[in-house]
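Q: I've put the structures underneath this note.
What follows is calculated from the coordinates using simple rules that are stated; it is not laboratory data. All of these numbers come straight from a predicted model, not from anything done at the bench. Cβ atoms are built from the backbone, for glycine too; each structure is taken alone.
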Structure I
Amino acid sequence: MISSTRYWFLIALVVLVYIAGMFVTLFENDSAQFAVMAMRMVQENDFLTLIKGTEEYLDKPHMHYWLAALSFKLFGINEWAYRIPAILVTLLGAYSCYGLGNLLYNKDIGRFSALIFMTAQTIVLAVIDVRTDAVLTGFTIFSIWQLAAFVETNSIKNIALGALGAGLAFSTKGQIALVVIGISLFCHLAYTRKWKCLLNWKVVVALLVFAIAIAPMLYAYYNQFDLHPEKVIRGKDHRSGIFFIFWEQSFERLSGEGVGKNSSDFFFFFHTFLWIFLPWTVLALIAYWCRVKTFLKMRFAYLPQYEFLTLGAITVLFFIISFAQFKLPHYMNILMPLYAILSASYLYSLYRYDKHKVANILLGIQYFILGIVFIFSLLICFYVFKFEHFHGYLILVGVLAGIIYFCLKREAQYMRIITLSVCSSLLLNGVLNTHFYPRLLNYQAGSSMAEKVAEHKIPVDSIYKISERHTWALDFYNQNPVNIVSTDKLMEMQDIWLYATDKELDKLSSEGFHWHEQITVDQFRITRLQFKFLNPHTRQKKLERMHLVHLKH
């Protein structure tokens, strides 16, 4: 259906886009925050304690931070080292999509699944704006693949690897990993009626492997919280880390207790899906609807050519997470491998059963999406942030020429659907990673100020702030957290630098403080883009400023 040369060429281009994003400045809040948390582990040689700023951190387990800290140990403390584990585990996730697609269907569907997964917008974003979800997603789909393989082959190797993947996923973000793995496996067993595989001594081996895999995380939680009942976490003492990760965590997310509520909109993930799975969104929606109709028509009778793992898990899990009172778009990342496999199977069915009419409609939709991406990319490069160097125009023209070649090339519909969809992702994320994000991050005050600190050779341990406002990017790029000091203590301190907002400087000035040196940079919350900021003519109105002033007595 697609030649190996074409397939691996597209895969190589996707990986190249990933690599281009490795060297982009870390985003605030989460990426920079998690990087600082991992950096502290390395600097203080303390890998058992999770600290967020000055507070004990209970929310998430340790695996993501351990992997980042290991990367820092090997490659130094920098943004590309922080992203390496996320990229590697995402590639493991892509290979697992191939493995599961091949297991449930055939090799072609496995290959398409990996390609669709790697180019879904939220997955590309997850290896740039790295949070815990990239690692969670990769380990989770690896576990699902191996456990499904055990159901089919009864191999002890598969169930042991599946349990290991489940343990690593659980150690990354907690119960959600087990929920996704468990529901996926349940749907597969329910449809294939292979329940007898659970009555097997090898299940005991799996439980043992899982226990060993999560033991380091449990010990770290026990050491930080259970041994110290006097610690007050979110207003409560006697917090058990082990009880939290096994019971409280997911219920807090569902109810909003502890982490707060940010959306009671049941349809939040429905409209979020429309952009996070681009450029494959329409294909996925059609695939889902057609598969639902097929199962209803056959009344869920078991037929070897069908599988219920992806459809069942997507349906149940989508329904569950929609009830959560705390929602963010990247919470859906863990479902992307399942969507990828479902979409790939439907695309293959169009090819196998010569459904040219539907394929033509899909091809037209993918042309439309590519057109939107083309216009959006031109707006970024010629209006939002204009190219500063001539070679930028040459590269863009070369990329567009390649895409136009594939648009005009006479070949099978299915080949064009796949190629043009991947081209949409490559064009969009190539422009974002090499041009848009680097220019955008000039307006992130913390990282910009860190460059000024290095340029002026300011001692990083002499920089302070007078509020508890987080300064993750400045902390990371200075490789030293900014210390908090009260205005009363400032009177007693000599020869220090203060990192402050306009309002804070006005307050200091009114209290009699004076300074002779001042460095100022622009500030904008770059993860919450607004049209007025993107418009160069109104951008200045949306900018705030951050200052670094030298106080001497």
Structure II
Amino acid sequence: MKRTWPISTVEDAARARIEVTRAAAAHGVPPLERTRLTAALGARLRQCLTKGGAWRLALTTAPDSVRVEVWPSAADGEPPWHVTAPCPEPAADPGCDTVAQDSTALPEALLGADEDTALVLERLAEQERLVAYHREELHQTNQGVLALHAELDAAGRAQREAFAAEHAARQEAEEARRRLTFLADASAALTASLNHEEIARRLPELLVPEYASTADVWLFDAEDDRVPSVPRPAAAVIAARTGRPQYAAAHPGNLPGVDDQPQSALHPGRSLLCVPLPTRRAPLGVLTMTPPGDSWEPDDAVMLVELTRRAGGALDNARRFEHNRDIAETLQRALLTELPTTRGLGLAARYLPATYGLNIGGDWYDAFRQPDGSLITVIGDVTGHGLHAAVMMSQLRTALRAYAVDGGSPGELLTRLHTFLHHLQPDLYATAVIARFHPGEPVLTWAAAGHPPPVLRGPDGRVRILDAKPGAMLGIPLHQEIADHTVPLEPGSTLALYTDGLVERRAQGIDPGIERLAEALGTFGAEELDTDLDGSAERILEPMLSDSERDDDVCLLLCHIDSRLAGHGHDRGAPRVGGRLRGAS
């Protein structure tokens, strides 16, 4: 249904608005939509009246909506304005009364407009309360978000600080590990040597350039050396006198356990760390260092002081060892026999101490005459090393010479030595070989007690290993009678007596070494042995010891019957070539 009204005055506009409102109410337009419809229509009608002229308003009602259109009466091309309101629940037939036919329409319209306005205001109040509620809820949410952000930020800061602390701790631990590794490696390098000069040389090499730019070792040779004969930094002299580390620089170093001193006049512009090399009694010297950078870190200084302390101990041990070694070598030289001179019989001996320890052991050789004119040669080995073994070796040598005064064969002499050693030192053992050369007799008599067998080279160059059954070791808790053995001895023959250090190797045993000795002895000619027995002994040692680690003493005694005695007897011929100590220094 469509109805139209002309609009030219305010009264026309008011009546049309009332009609539209009544129609909208009658057709079931909800109050809120009805208020929107009438408010929008009123605003449009005011615009039309402001513009002036004649206008037309059309109201079209349908079962589900109410449509209002406004357009100018004159066709000037302006499109009609319109607004539509839905009708969810259409009302009964509103009739066709107009405002002109009903004098109560205007008051009712005003009252109805107030009711709609009140309803709209109530709805608006509800919306405002809802908005206020949501605003408060949003505010609380924002506060929670801000608090959460603050917590996250604090957690982030704490995590970053924890990461930074962990990184710093890891770096500190790595630096500590690096210092400890260096300290352990450097200590091992210093204590590996027993030569104090080598230790003093190694120490600066270990420190430069990682922990020092320069390093100088000042060693005291005597107590008076603490007063230097050449210019030394004052801090080094103070360290030598007080035994405390000193730091000399333009500014205090504040290093743990280190005293601060003024800058050195000998080294202006450079920092010096002077650390004494301590021992149980007094410092052995002073280590003076300059830093690799501006200065040392406190932990580096602590490590350097500890390394210097260990270096002092290594130097002290080396000097003690060198002192004891000199004593041992002097004793060893005193114990070695000066070989006797016998016409027609040449003797040559070599003794090489082990390269480890005090260079003194129980290997020994001896040669002396018996009252009947025969010559006794002996070589032996007392178990163990050091001064105790050397002393026992000396006692055995003395006892053997005493027993030989009464005569006796090599087997009898070894039997008496066995009894002597067992009663003198029940827990000490020895091995030995005794060979007797008798003037005018072309026979060699020999006996062995637990010792490697003698090797005999004949005048024709053929070599025999005299491996007849020997006796047991000397000193074992066993009664034994050691037997004698004999072998023909012609001019040009050479007998080699030796200790196990010459032939025994850990990986091969002793038999291959004895075979090598026999081969080496067989390579010499009779003339070479006649004229240069001493050199022949030297040439035997060179190939025999080329693969030796020298962890045991080596002793060799060559006994040679001059080949030029053939047909002239054994009491004439060339003099012997004397023995000597080799490698004992």
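Q: Suppose helix-only ellipticity at 222 nm (-39500 (n - 2.57) for each DSSP H run of 4 or more, over all residues; to 500) works out to -15000; of I, II, which structure was it derived from?
A: Label of the source structure: II.
Q: Out of I, II, choose the structure whose coordinates give log10 I(q)/I(0) by the Debye sum over Cα atoms at q = 0.08, 0.09, 0.16 Å⁻¹, for residues 18-345 alone equal to -0.64, -0.74, -1.28 when calculated.
A: It must be structure II, since only it matches.
Q: Supply the structure label, taken from I, II, corresponding to distance in nm of label points 7 Å out along Cα→Cβ at positions 394 and 434 with the calculated value 2.2.
A: II
Q: Thinking of I, II, which structure, once volume of the Cα convex hull per residue in Å³, for residues 298-441 alone is computed, gives back 120? Don't skip to the end; give the middle numbers.
A: Details: I: 147; II: 120.
The correct label is II.
Q: Given a value of 11.0 for mean count of other Cβ atoms within 10 Å over residues 122-129, calculated from one of I, II, which structure does it belong to?
A: II
Q: A value of 11 was derived for relative contact order in percent (Cα under 8 Å, 6 or more apart); which structure in I, II was it taken from?
A: Label of the source structure: II.
Q: Distance in nm of label points 7 Å out along Cα→Cβ at positions 218 and 482 was computed and gave 4.1; which structure, I, II, did it come from?
A: Values: I: 4.1; II: 6.0.
Among I, II, the structure yielding 4.1 for distance in nm of label points 7 Å out along Cα→Cβ at positions 218 and 482 is I.
Q: Continuing with this model, one more query. Kindly point out which one of I, II the value 424 was derived from, the read-out being volume of the Cα convex hull per residue in Å³.
A: Value 424 for volume of the Cα convex hull per residue in Å³ corresponds to II out of I, II.
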